[in-house]
Structure 1
Amino acid sequence: MQNLDIFTVDELLALAEIDLEKKMLADSLHKLKHLSLQGVVNDELDAMLGSVYAKLKLFTSAAQHYSQLLERNDTRLHEQFQLGMVNYEMGNNDIALKCWDKVLEVEPSYPPVLFHKAILMLELEDVITAKKLLDFLLEVVDKTNYYAEQANTILEELATLAINSENKPALETH
């Protein structure tokens, strides 16, 4: 590996970002950890470390870096969303919901949050809330948006399930 001490913080962050874009996670992580071990405190550093760790499915480490960033700067909606996602992946649904609700307080039409919160609501069997979130999502995004397409698919599946359950004869009990 090359001597990273010859680079400035900004240069290493820029190089690590390029590595991330190229999906060269090991190279990116090497540069980012070098900065972290040097004691650098930087929002972009924690954001990128959170992203790399999430991609590596090291959710506890991802949550740690997103949390550190948000303690310094709680206006970062994307990282607040991502903190919710890593908590969701770890099964911490209550924490995920709190993170996502913080985003929605600031930006009520944030598509990724609306979609993933709806998915969690479906998992928690709160179909009414899930449908409301998906319907609202469809109101606020272009119909060609990824989340709109996914929302339509889920709503169609829910409608099919509802029709099938209505047409299912009731079981007779003796």
Structure 2
Amino acid sequence: MALVDSYFTVRRERVDKYVTEEWVPEFAEQVFSNTEIAAVWDKVVRSDNKAERLEFIVELGPELQSRINMKRLELVKPLDDAERIIKRELNTNYEQARSINNSVTSFLVSTSKVTENRNRYLEMMGVKDEKVSEILTKVDSAVEKLVNKSEKLMSKEDQVKKYLKKFEELKTKF
């Protein structure tokens, strides 16, 4: 999350820089292009009356500041929305990853316990891992031989059926 925060902090700083260096000068130019405001400004600047100057700034300042703040918020809102969505997605994905990790860890612990129990029971019966491997190898070999012999028997049985069929055909011809 620190990386996301850092990224959006930099983006907000760029928005602030744009507002102060580009948008505010353009906005000020628009404000002072209003003939009424320009006339009052010229009058205040030429006047030696500090009260008039202060009044002008107090009257116009908050309005200008409000519009500057509104522009900044307008530009920052999409960043805030994007940041919120990205953080929500990251949190969701992180929680899913944690859940998957917990499931896998639980499965591995369970498998480990099953293997542990199997080895303990085999040891109690006097069966060692080497014996189990040897027996499994012999069983695999016996099953393979049986399958091969049954395939050969089926093949021979098919041959016998063919011969019997031919013999029957010959018999019917006589």
Structure 3
Amino acid sequence: MLKRVGTAPEREVSRRLDEGIPFDVELAPEVGSIDDIFYWRSANGTYLLEVKIVAATGMIGGLELVLVPREWRRMVGSVRRVESRTDKGVPVVDLAPWKARIGNREFGIEALRILDERVPFVFGIGTDGIAVYFESGEAASSVTNGDLTFSFTEGNLLCGITLTGLSRAELKRMRKHHGP
């Protein structure tokens, strides 16, 4: 699971919501080479959530929810959570799991830059946005960048990702194509 170690300054968020992919958020479009990116994925063949991490800094550079089993989809009221501590910016995560895999090589083998874990989650479609909730624990703090919020446990493990600011038409489309 991703562990937060800091916060980078706020960045512009671009997002894509469509019929095929529930959501795709980009925070670091300038980083495009696989040699400059690490990936953390919650995946097993029936589900896939991919988080892009800037290799030089550990900043979360984007995320894409690609595949969600129907039984993990929920219609919820509000997706917003209230945490006691909130920072503004973009989370920076611990790079130790990737560094241990690729060592000190400047350019790593692509497969070593991807860390796959089987971390179950729920995809919630609410009246005010969409969210991914992991089973890693209760939220104690958050990092907010515009309409995008990352929630973390007391141990700084990622436990949720929320995207608000969606139009009624976007929420309706989410319910139609990605609802339970």
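Quick check: 325 is what I get for volume of the Cα convex hull per residue in Å³, calculated from one of 1, 2, 3. Which structure matches? Attributed to the structure labelled 2.
Determine which structure produced the value -33000 for helix-only ellipticity at 222 nm (-39500 (n - 2.57) for each DSSP H run of 4 or more, over all residues; to 500), calculated from the coordinates; the candidates are 1, 2, 3. Among 1, 2, 3, the structure yielding -33000 for helix-only ellipticity at 222 nm (-39500 (n - 2.57) for each DSSP H run of 4 or more, over all residues; to 500) is 2.
Where a number appears in this text, it was derived from the coordinates with a stated rule and is not lab data. On a predicted model such as this, the values are computed, not experimentally measured, just so you know.
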